[in-house]
Structure 1
Amino acid sequence: MHILLFVLTVGTTTLVGIEYYASYAGAFGTVPVVIDRSFLVDGLIYSAALLGILGAHEMGHYLACRYYDVDATLPYFLPFPGWPITGTLGAVIRIREPFPTRKALFDIGVAGPIAGFVVLVPLLLYAMSRSTLVHAPMPEVGLSFAEPLLFKLVEWLKFGRIDDGVQLNLHPIGFAAWFGMLATAWNLLPFGQLDGGHLTYATLGDRSRYFSMATVAAAIVMCFISTNWILMTVLMLVMLYFFGPRHPRPLDEEEPLGGSRYAVAVFALVMFVLCFMPIPITALGQ
């Protein structure tokens, strides 16, 4: 099943990658493009970048589980041919037994976002180095992708201030890094079984349930502002229904985390701020 889902996800993400590379080569319609076999290799490169970020995230969790002798599955990649933005819904692992200690809970929870972040940052830097500026008006139809703070910083380092009437022609690997940032931010939301929920419980204990409820409430409000939040909100509501607002307790709750882990928790918060987008995607012309 792991291999089948991975192969299918390679296929769906490669198709999306071909579209991104064709759009990149066309430079907002200023250059004629004929899609040929060479774009298949380009699509595979995009797929490798995207699945590399997602795989690093999940393998971070998996290897931390192995370190603490916690039973967990290998990553399941989730193909999604109906979503032309990425071709995948991401990847997940299943942890099949309780966390032994607070330290184990913290380390397993934070290992995924850090591993994915370490991979996506150099990919974003590379993509921005290959990106160009094109004198073209803002398209009247299509999709507009929000720029998280990390993206804006890297963009500014390469191009400085971008004038009106000039569009960033982003290299396709930049879209892979963009989705990696979105996945990182959403996983770090301080809710229940998400990575951010693990970290909140490990650092704050049972008080973390208040953060979980506040996160769900905020997500419901955001659904009235943008449809971007519907899928994530439904996922959180399902987890809330089945697992309740309280995080499962580790077997040993009394073990202190130590100062170094609180420092890592601050770094996780910084990652969240750098990657978070209130409205990730906006449909133009609607």
Structure 2
Amino acid sequence: MRKFAPLFYVAVLLTAAPLAGAAVQALSVFPDTVIQGEPLRVVVENVSSVAEIKKIIFDTKSVELFLFQGKPTALIGIDLKKKPGNYKIVVTLVDGTVIEKIIVIGERPKVEAPLGIPEKLGGNTPGAVKAVVSSLASENQSIYSVRTFPKSLWTEDFRFPILNPTVTDSYGYVRQTVGQFITHKGTDFSSKEGAVVKAMNRGIVRLARTYQIYGKTIIVDHGAGLMTLYMHLSKIKVNEGELVKQGQLIGLSGKTGYAESPHLHVSVWINKISVDPMKFMAIFQKRAL
């Protein structure tokens, strides 16, 4: 006659097995070290759905979550003026589990360099610099008013907008312009007049217009607070409200606005915080289109 294990023994086996193999929830943060003006990619490990997460907080502020490569993910932008020090990321799951991680933000080295005003904008005169500062304030207000789609619109890694991207002017340094100090919140790439510029990822064209300082400008909203900006274009090839795919032609490079030679200026925003585009690309698999 076949013998059966006692019921209490079977019950122990059934409950103990999942516990022994259960994965522990944790936070992975890329990159390992960060300074002012750089982005962070936060991944909630061993949680399969965004629905399992109640909220994620960084420095007392809520952060948008989305699913990327099968894992709940968040992007955090560190402002250029953020005070260096220790900051906490706190993730609260629906079941009440709390996951925490300390992020150390370092100070960005201070770099300054002179930059004149193009003759087409008045040259290096007090009147011209006053006009530039005034126009910048107006244009920034217009750009900052651009809205974002509440959910992520992309599922693939970001790609550079031009072939063979070569940096000619880096992010985050201060430009001395006739007594004024203007921070360069983007990266300039070498590009010939009329070179093809492509969308870095899927998104909605929120802005496609011409400014005096930024020249012909396009903003692509990738959702959940993430935007890419393309400036000083010679031509705009998309319309506001248009949904574009990754790699789609959106414009041609140029030297419109505050530019003396052809190039492509790219900015990346995370919840209206400007971050270093090259550091942003470094947290994805980089390859040119």
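Below, the figures for the structure above:
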item: Winner on Cα Rg over 2.2 N^0.38 Å once structures 1, 2 are ranked, highest first; result: 2
item: Structure (1, 2) behind the derived value 1.57 of Cα Rg over 2.2 N^0.38 Å, for residues 80-159 alone; result: 1
item: Computed 22 for relative contact order in percent (Cα under 8 Å, 6 or more apart) - originating structure among 1, 2; result: 1
item: Which of 1, 2 yields 36, 15, 11 [semi-axes √(5λ) of the Cα gyration tensor in Å, for residues 128-223 alone, calculated]; result: 1
item: If helix-only ellipticity at 222 nm (-39500 (n - 2.57) for each DSSP H run of 4 or more, over all residues; to 500) is computed and equals -20500, the structure in 1, 2; result: 1
item: Comparison of 1, 2 - label where distance in nm of label points 7 Å out along Cα→Cβ at positions 104 and 152 is highest; result: 1
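Read the figures in this text as sums done on the coordinates, not as results from a lab. Quick caveat, the model's predicted, so the values are computed rather than measured. Cβ atoms are built from the backbone, for glycine too; each structure is taken alone.
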